[in-house]
Structure 1
Amino acid sequence: MAALRAFAAVLLLASICAAEAKAYPTALAALESNKNLTLFTKLAEASGLKPFLKSPLTKATIFAPTDAAILALAKVLKRTPASLLTPESSLLVDRVIGQHIVLGSSLKAASVTDGAKLKTAGHGTLKVVVTKAARKLLAASWRALLQAKAGGKVVVVGPQNNATVVGTDLIGGNVTIHVIDAVLLPSNVFPTLAAALASSPTVSVLASFIAKDPKLAAAAADPTTNITLLAPVNKALEAVAATPAGKALIANAAKLHNVLAYHAIKPATIVPTFKGKGTENFETLAGVPVTVTKVISKKGNTTTGVVTITGKAGGKAVIRKHNIIAGASYVNVIDGVLLP
């Protein structure tokens, strides 16, 4: 097996180096020339980027994950590559692909510097880290670095995880493509609800409540859980806990479970589902609906939409962070606690 893996690695490097030796008229042609970037190309096209990739005028840098990297992400999410191409996965794919594209700059490997910070098309950031050993190898050439058995690497640091550059300077028109060995997750995409909650200190109280409830904890750790979680911030939950009624509620596991279930819309839904102003109701796991209202206000040239959620028996909250992806679920951070 070790020999087979080594041989496969040689083939991968050979295909990458062969691709680097030739420039293509467009980014799409360049991506299609590399058999290890088939899934990334399909996902980019599913994201509506085919015209962008086909245009010879496009100027960008793309950090393209290998097929193996995308398959690894699909496994973590408990999805198939085909399911990532469905309309239900469009927001996920849009955000992930956007994290790998830097617009307006075709950054060649020779110009890469340690600590370089790049803004992505998805409004995220990337940082390039060149290890000390890699700098010595780069003094010879990028090929020397890629062929080195150990000791040096160039790492692309994303908001949540890192990837190592395994191929460089695949040129398509004014686009430079670098091949990386992992999918970089943006700051608004997580594999599970538990991971999404753990990333934000402002909802740590809710996370602790869920962790103490076996059923909710199991659901939060499962990437296939399909809900929209309305996540109250710490201040809101602490305000409830400061009251005698709130203390009694938190001390009663069944009642607390019911209140937490009331903050879960089933199935996962982008809230609200409409554009512009309006009102709609959503069913929750507690069996009682919540009411969502969107109000549009305009001041000068700025238009603002505020989404408010109201509980049937009380509680009102404004969504402060919208539609964070958490596996097959969404998280909306709210500033109040809802009562069924």
Structure 2
Amino acid sequence: MKKNILILGVSGNVSQGIVMALRNNKICINIVGACVFQDSIGKYLVDKFFVSPYADAPDFIPWLIRICNEEKIDFIFSGVEENIKVISEYSDYIKRSTPAKFVVASPEQLRIGNDKYLTAQWLKAQGLNYPRYAMLDNSNELEKLMSDVAFPVIGKPTGGKGSHGVQMLESMEDLELLRKKCTGVPYVIQELLGDECDEYTVATYRTQYNVFAGMIVMQRQLKNGTTVLASTVHNEIIFAECRRISDAFNAVGPLNIQLRMHKGVPTCFELNVRFSGTVPMRDLLGFKDAFACLREYCFEDGKVEKYLEPRDGKVIRYESVMLVSS
């Protein structure tokens, strides 16, 4: 019997990646897609499509429950942080209102993962490797940071996505200029870690019983904040640090860890507490975390580790086009 899967935010690359990853695998499903835009390429990647309210709209949760019940949805996916945040906040209510299942971190875990300053604080508090940091508007923190590290440093919006708003700062003049320009936008200043050749994206997965089930480590190249090339690597030092992060963070389901090697030390600078944009890339490399999640929750498969066994390889992301009407 076919399972009905709802994927929210199919105009975005992460949710589109989830669609691609599920299509890569032989599984009997019907994909219902939704996003806030009528003219979305995601509309043409799914079996049925709906226009959804924005996640912060008062009718989003009632709409979600209605769609789940009317379409007999078995499982909900989303790669959109705004959707995930609201679903987490209303988790108990959604569970009472529809039989559809979903995997979502707690509001506190999402709060830490969605704020780069809180992420660095959390890493430090757990005794994990972290980039030295300071809030731009905290003079005491900033003075301490700049006495410990040399220019250049990195300025990032605390809630930024991808490379949006990220700036390389070469001097105190650059810091002051950023301070004047970013009024109203909280920025964290961090030491510059390694270089772009030493950047890795790591995915881990924990089962519904919070058992660590697998990990893939990929060295990557970025373009505009998006991974465009990824290769499997076997590095025990990185694996050990990311296992420590996974165990300490203790989030059921997917966790994406972004890090650089810095003076021989794997140092995390970002946590995505959700399926990330590389989900279709790692699926092709044998780490099928979206598929494993579906098998675990919809097909009661208690041995998902067999879907999380990465193999050696390289994956390239490329742009494509689709004729949707003529």
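FYI, it's all coordinate maths here, none of it is from the lab. Since the structure is predicted, the reported quantities are computational estimates derived from the model, not experimental observations. Cβ atoms are built from the backbone, for glycine too; each structure is taken alone.
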Using the calculated result 0.95 for FRET efficiency 1/(1 + (r/R0)^6) of positions 248 and 296 (r between Cβ atoms, R0 = 41 Å, to 0.05), pick out the matching structure from 1, 2.
2
Hey, FRET efficiency 1/(1 + (r/R0)^6) of positions 96 and 168 (r between Cβ atoms, R0 = 30 Å, to 0.05) derived from one of 1, 2 reads 0.90; which structure?
1
Using the calculated result 15.4, 47 for Rg and Dmax of the Cα atoms in Å, for residues 24-175 alone, pick out the matching structure from 1, 2.
1
Suppose semi-axes √(5λ) of the Cα gyration tensor in Å works out to 34, 23, 19; of 1, 2, which structure was it derived from?
2
